[in-house]
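Heads up, there are several structures right after this.
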Structure 1
Amino acid sequence: MQIEKLYAYFLRSTGVATDTRKIKKGCIFFCLKGENFNGNTFAEEAITKGAMFVVVDEPIHLKNNHSYLLVQDSLESLQKLAHYHRIQFSIPVIGLTGSNGKTTTKELINSILSQQYETTATAGNLNNHIGVPLTLLNITSKTEVALIEMGANHIEEIAFLCELARPTLGYITNFGKAHLEGFGSVEGVVKGKSELYHFLKENNGISIINQQDQKQSNLTIEQKIFSFGQSSKVDLQIKNKSMGLHKNISIEVDGMEINSGLKGDFNFTNIAAATAFGFYFKVNLEKIKKGIEKYVPSNNRSQWCETDSNTLVLDAYNANPSSMRAALESFLETEKEDRLLILGDMLELGDFSEQEHQKIVDFIESKVTDQILLVGPEFKKTKSIALNLKKFLNPNEVIPYLQKTNFQNKIIFIKGSRGIALEVLKNYL
């Protein structure tokens with residue numbers, strides 16, 4: 001089926017769905033395939049639940065019904081449809097990637113820009129080869145700025161997502177030790193993430209850069225940039241007015257102090273980047289302040305919460321060696337007493353997994369005399385001599401220990417990859 005014809009069906013629909021649990025009446029349902037499912041088998045259910053059209057790529061599931069649309073590949077058709085929809089608009093499109101802080105930065109940018117513009121932004125972290133097309137297809141005639149988060153775990157993935165989204169400006173949060181299994185090395189991470197810079201350079205786009213990050217500066221020498229940082233030699237100077245994980249980050253820009261709801265020195269750059277986008281889009285400073293101060297982190301991202309017994313610093317959404325080390329350093333620098341560390345495995349490190357987990361263990365053994373709980377098969381394999389360190393294969397093994405120990409009046413730092421699911425421990429702390 002030609003993309004123009006599929007687009008005509010899309011324009012008649014109420015939107016796109018790929019999950020029968022999220023079908024809205026009148027939508028167009030794409031039957032995607034995964035390792036453990038075949039979306040074609042849900043075509044009839046999608047129609048029953050209210051889908052106007054279903055896109056199938058297996059003739060056996062095609063019915064003699066105008067609601068069934070046969071294509072060669074449902075995923076490829078979804079991606080081509082999203083690209084075709086994107087190029088119908090001449091609005092600014094922001095591309096955002098990086099090893100750490102993507103989603104927090106994206107939410108902050110959106111909170112600021114939405115004070116003045118009608119925005120369409122990536123929901124949650126739907127930032128892959130399926131999530132990006134779904135976000136693009138959410139752009140409407142009312143959208144004034146689109147904000148597209150792009151995740152990647154191998155070379156050429158960002159380049160592909162850029163071709164779909166056609167960003168006009170972009171930002172890379174940082175280059176860290178994330179997804180080393182797919183990228184192969186830190187150099188591979190830099191090469192992969194920098195595909196956003198290359199696309200912007202080739203298409204006369206603008207790169208927003210943190211001038212204090214030497215990699216960002218070096219990689220954008222020959223292209224258009226808008227820079228921010230704490231020095232005076234930038235397009236936008238932003239000062240960090242508070243230090244430490246326990247204190248909310250405050251910044252000063254153009255003489256105005258802005259107090260965020262985020263803690264941890266590592267979040268300063270996320271806030272500063274969002275502020276830079278606000279200035280680039282000429283958002284009033286008062287609105288920038290409102291956008292930053294109203295943002296509250298969710299989904300287990302750097303949340304501070306009080307239980308009946310303890311204070312929790314919960315960051316159980318994502319972890320890699322760079323983010324783990326930065327968060328630990330900030331926590332240990334500011335919290336000196338009554339601490340408990342609960343660390344979960346950092347996933348997708350491939351051949352680097354053993355050494356990177358060992359580096360974290362060596363670091364905390366040299367810095368921490370408080371109780372340390374390590375959770376996951378990778379941490380379980382590490383070598384340690386500290387008597388204050390205990391290892392568990394999974395969170396279910398930790399729960400009986402917590403029930404028996406009954407920690408009280410502790411500040412508890414919890415961080416690990418999403419797949420370890422450390423958030424289940426909240427109810428026992």
Structure 2
Amino acid sequence: MTEAASPPPGTRRNGFARALSLPNFRNVYLAGVASRAGSAIAFVAINWIVFSTTGSALAITYVAVAEMAGAILFTLPSGVWVDRHDRTRLMVLADVLRAGAMGGMAVSFVVFGFRLVTVIVAMFVVAGVGMLFQPAEQVLIPSLVPAESLANANGLNRATRSIVSLFGSSIGGILVVAAGATLSIALNSVTYVISALLILAVYRALRASDRKTTRTPRKERHMGQEIVEGFRWLIHKAPGLWQLSISALFLNFFATIFGTFMVVYVVEGLHASSITYGLFVATGTAGGALGSLLVGRAGAVRWVGKVWILGAGVAPGVLLVALALVHTYWAFPLIFLFDLILGFAGNTWLTAAQLLVPAEFQGRYFALDGLLSWGVIPIAQVAGGLLIEAVGIGTTLEYAGLGLLACGLLSMAGRELWRLGVAPHPAA
């Protein structure tokens with residue numbers, strides 16, 4: 001029996017326990033937890049050492065731009081590589097490169113002292129190869145988990161990593177004070193090594209069982225031709241998913257404005273302290289985690305198009321307008337609902353895409369979708385900052401909420417998107 005088969009007769013587990021009972025998925029899950037925890041710690045340490053050493057907000061901007069540039073540059077090639085090669089080996093390679101970049105940065109600080117160019121180069125590499133790891137993982141998981149448990153497996157991944165990021169950031173602040181930023185950055189290198197070892201165990205297990213995690217062999221062509229082929233497949237063969245990706249381009253623009261300047265909303269809109277800001281972020285994180293976990297129980301992939309339109313556009317738009325108008329602690333249940341609905345819609349999309357997209361196109365699909373989704377973020381951040389300077393945080397969030405609502409309503413015109421869904425799978 002392969003790992004993705006049903007549990008042995010007589011075993012009754014809920015969907016989450018069933019997914020975690022599969023050794024290969026469990027290793028992938030733990031690898032993600034380890035690397036996400038290390039990344040959250042390092043994020044605090046890097047921002048702290050950059051700003052405390054240079055005293056310049058522009059220095060932090062340079063690092064952020066380098067990360068975004070690395071992610072965008074590697075997004076499309078990574079999709080082709082994921083479709084060409086064994087996904088577990090690519091994930092191990094990505095972890096090794098990330099460990100080397102973070103470890104090299106820590107060693108450089110000890111030997112040569114702080115140099116901004118070292119941080120910029122290291123974060124460019126980490127962000128770039130991270131875009132190789134992410135689609136490889138998204139394509140790998142459906143081969144490790146039975147279809148009826150896939151939503152629960154994705155929900156566990158998304159929920160756990162959100163919570164780990166939240167606590168990791170808090171731990172990162174403590175570690176910077178107690179042990180210094182350099183040691184915190186070195187710890188991230190160690191977590192990437194742990195992740196690589198766990199993925200390597202998956203590779204060996206699949207190899208021992210003569211299972212491969214790559215596409216059916218075909219004559220490899222020029223990378224540009226394969227990227228174009230991926231675009232053509234998405235547009236002509238999966239118009240519902242194409243319409244979803246296009247809608248995500250606009251929905252992420254408006255959602256990013258809120259996410260980037262949430263701290264401004266708490267300080268100027270709620271007139272609250274940093275403690276309240278931390279609690280506000282934690283409340284949203286809890287909502288997003290719960291939303292991700294509910295997808296499997298609700299069987300939402302049957303109506304993924306409707307869930308996406310209503311859950312990523314219409315409902316969050318209404319809630320964001322309400323947040324803009326609220327200046328009391330009613331903002332807390334609103335942010336909880338906002339992130340719960342977004343988490344539910346996001347996991348529904350991910351699970352449906354893994355089930356709908358043929359294996360030979362999945363790497364390129366997730367890369368193309370990621371480019372459309374993430375490429376708009378820098379523009380949204382600049383636009384949000386300019387709007388806040390011009391009209392204030394309250395009006396800016398009203399505009400963002402109305403933009404989400406309008407994009408959600410306009411997405412209803414996409415008939416293929418509205419009808420998009422996945423037939424339910426029989427229970428294990």
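Bear in mind that the values in this text are calculations on the coordinates, not laboratory data. On a predicted model such as this, the values are computed, not experimentally measured, just so you know. Cβ atoms are built from the backbone, for glycine too; each structure is taken alone.
Of the structures labelled 1, 2, which one yields 19.9, 61 when Rg and Dmax of the Cα atoms in Å, for residues 175-414 alone is computed from its coordinates?
On the way: 1: 19.9, 61; 2: 20.8, 61.
This value belongs to structure 1.
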Given a value of 1.00 for FRET efficiency 1/(1 + (r/R0)^6) of positions 223 and 359 (r between Cβ atoms, R0 = 35 Å, to 0.05), point me to the structure among 1, 2 it was derived from. 2
Comparison of 1, 2 - label where relative contact order in percent (Cα under 8 Å, 6 or more apart) is highest: 2
Determine which structure produced the value 2.8 for distance in nm of label points 7 Å out along Cα→Cβ at positions 31 and 47, calculated from the coordinates; the candidates are 1, 2. 2
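Which of the displayed structures (1, 2) returns the greatest value of volume of the Cα convex hull per residue in Å³ on calculation?
Between 1, 2, the highest calculated value is found for 1.
Hey, FRET efficiency 1/(1 + (r/R0)^6) of positions 95 and 303 (r between Cβ atoms, R0 = 30 Å, to 0.05) derived from one of 1, 2 reads 0.25; which structure?
Computing FRET efficiency 1/(1 + (r/R0)^6) of positions 95 and 303 (r between Cβ atoms, R0 = 30 Å, to 0.05) on every structure in 1, 2 gives 0.25 only for 2.
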Structure from which -10000 was derived, helix-only ellipticity at 222 nm (-39500 (n - 2.57) for each DSSP H run of 4 or more, over all residues; to 500), options 1, 2: 1
At a computed 1.00 (FRET efficiency 1/(1 + (r/R0)^6) of positions 375 and 399 (r between Cβ atoms, R0 = 25 Å, to 0.05)), which of 1, 2: 1
Distance in nm of label points 7 Å out along Cα→Cβ at positions 103 and 143 - highest-scoring structure of 1, 2: 2
Name the one structure among 1, 2 that FRET efficiency 1/(1 + (r/R0)^6) of positions 239 and 263 (r between Cβ atoms, R0 = 35 Å, to 0.05) of 0.35 was derived from. 2
